[in-house]
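See the structures that follow.
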Structure 1
Amino acid sequence: MPRRTMIEAIRDAMDVMMARDANVVVFGEDVGYFGGVFRATQGLQAKYGHNRCFDAPINESGIVGAAIGMAAYGLRPCVEIQFADYMYPGYDQIVSEAARLRYRSNGDFTCPLVIRMPTGGGISGGETHSQSPEALFTHVAGLKTVVPSSPRDAKGLLISAIEDPDPVIFLEPKRLYNGPFDGHHDRPMTPWSKHHLGEVPDGHYTIPLGQAAIRREGNALTVLAYGTMVHVAMAAAVETGVDAEIIDLRTLVPLDLETIAASVRKTGRCVIVHEATLTSGFGAELSALVQETCFYHLEVPIKRVTGWDTPYPHAQEWDYFPGPARLGRALLETMEQ
């Protein structure tokens, strides 16, 4: 099976869908001729022409607004916001128009739109190139939110997102774009990650939205993670020796609560990890859902391990988000309770 980086897998997904469906169009800032700031769309304009892969002005509200209009009239736009941090000018269009179009039109119009956004830190991008705003989207009814952790998942989930009849926010962890790394700067990930992540099937395949994956089976403790933190959780479990079951959520909305609840009921312990800030982060919703569905099975309080409640600190980037050492301490503390 071919081995690809996440960037290559994402590009392959768009290539596959553009070849299968003439209604799929790709655009955004520097997306056409240049191939995107991370080269995710490299070669697509040359292959499919300027009408199907093209550059947009530096205007996120205009990009999203135009894409919503295209989607309402039968196209399937897959647009790129250059960094998730840049999406705020387009947030009104996403929330007020894309998320509500099916409902406000009583089903007469749908919005089959994908908005791709590089997310998270780990590339020394500073506070305006490193944010993790997933909770701002999971709060909005009518949106689906996806965060892949591997090239294989990125391709299958992106194809599912493009084929979906409703708007999907597709958040791509930048630290995973060109290979799996843990919280120790550029040290390679565990052998599990290096072997598993690069294998990506050719052609068309899908991974259903709303289906989590158990990345590591265990009986002592459940770790809920997504994106980059899946690999940090794998490294922490290996380094501490805790018999942790690690669940990769893959999609935050819709959420695979059945898989989560089955694991927590088995282990009786739950640790939630994400890179975004603690307060009102998606981990708070996960914690509430676990408490509501697994209350009588929990043996200790649920623990959250997250980024700090501060603007993104450029000089302390590698301390800001959880690494294997900080998450490992949380695993051991939870086991000792």
Structure 2
Amino acid sequence: MPVKTVIEAIRDAMHEEMSRDQSVLIMGEDIAERGGVFLATDGFVQDFGSERVIDMPLAESSIAGIALGAAVNGMRPIAEIEFADFIWPAVNQIVGEASRVRYGTDGTRQAPMVIRMPYGGGVRGGLYHSQSVEVVFAHQPGLHVVIPSTPYDAKGLLKSAIRSDNPVVFLEHKRTYRLVRGEVPDGDYTLPIGKADVKREGKDLTVVTYGLMVHYALEAARNVAESHGIEAEIVDLRSLTPLDRETILDSVRKTGKAMIIHEDTLSYGVGGEIAATIASEAFEDLDAPIVRVTGPDVPGMPFSPALEAEFMPSPEKIAAAMRDLAEY
């Protein structure tokens, strides 16, 4: 089975879906001749033409709005936002409009569109190229929010997102693009949106996370297993909405201890929702308070390497939290 990077798996998924379905098109900034800032669409305009690979102006509201118009009229657009940090002008088109199409028309219309966004820190991107924006969209009913961590998951989930009749916000951690490699089948396959994956079995504590933090958690789990004999179970959410509460709760009931990791700021985040779910559904199974390892509540990711490292969860910080939780 071929070994690929995350960005290669994403490119393959889009290319295969555009070849399979003539209604799939891509629009975004610099995606045609340049092939996108991360080369996700490199060569696409030569293969599919400028009517299906469309360079857009620097106007994210238009990118999302035109994609929405295409979606409700029978197309399956993929709208690429160059960086998640630039999504704010488009929020009304996604949250205020796309999320409500099916609900507002009593199911007679749908908005089958994908909004792809590179997100996250650890790349020296500073205030305007490092944000984690997932909670904004996870809060809105009517949207699916998908965040893969591996090449295999990225390809299978993106294919499912493109084929879905619901609007899907597809977040890709830019640090995983070329850092993370894994086996990816050449053939067609999809993965269900809303189903978490246990990336590592364990008996002493449960870690619930997603995106780049999956890899940091796995590294920390290997370290504490070797140094302290602690076996952490790692649950990769893969999608935030729908949220796979069953897999989370099954794991917590097995281990009795829960840790939630996300790179986004602490307050009012995804971790709070997961903690509330565990507290309400598995409180009597807990042997320790729920732990959250997150970024601090500051307005943006610092540019300074030292301050960026202070902001970001790391394998070392996660391993220390695992040891403390296991010893509780």
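Laboratory data are not the source of any read-out in this text; all were calculated from the coordinates shown. This structure is a prediction, so every number in the text was calculated from the model and none was measured. Cβ atoms are built from the backbone, for glycine too; each structure is taken alone.
Of note:
- Comparing distance in nm of label points 7 Å out along Cα→Cβ at positions 134 and 206 across structures 1, 2, the highest value is found for 1.
- Which of 1, 2 yields 3.4 [distance in nm of label points 7 Å out along Cα→Cβ at positions 38 and 286, calculated]: 2
- Here distance in nm of label points 7 Å out along Cα→Cβ at positions 166 and 214 was derived from just one of the structures 1, 2, and that gives 1.9; the source is 2.
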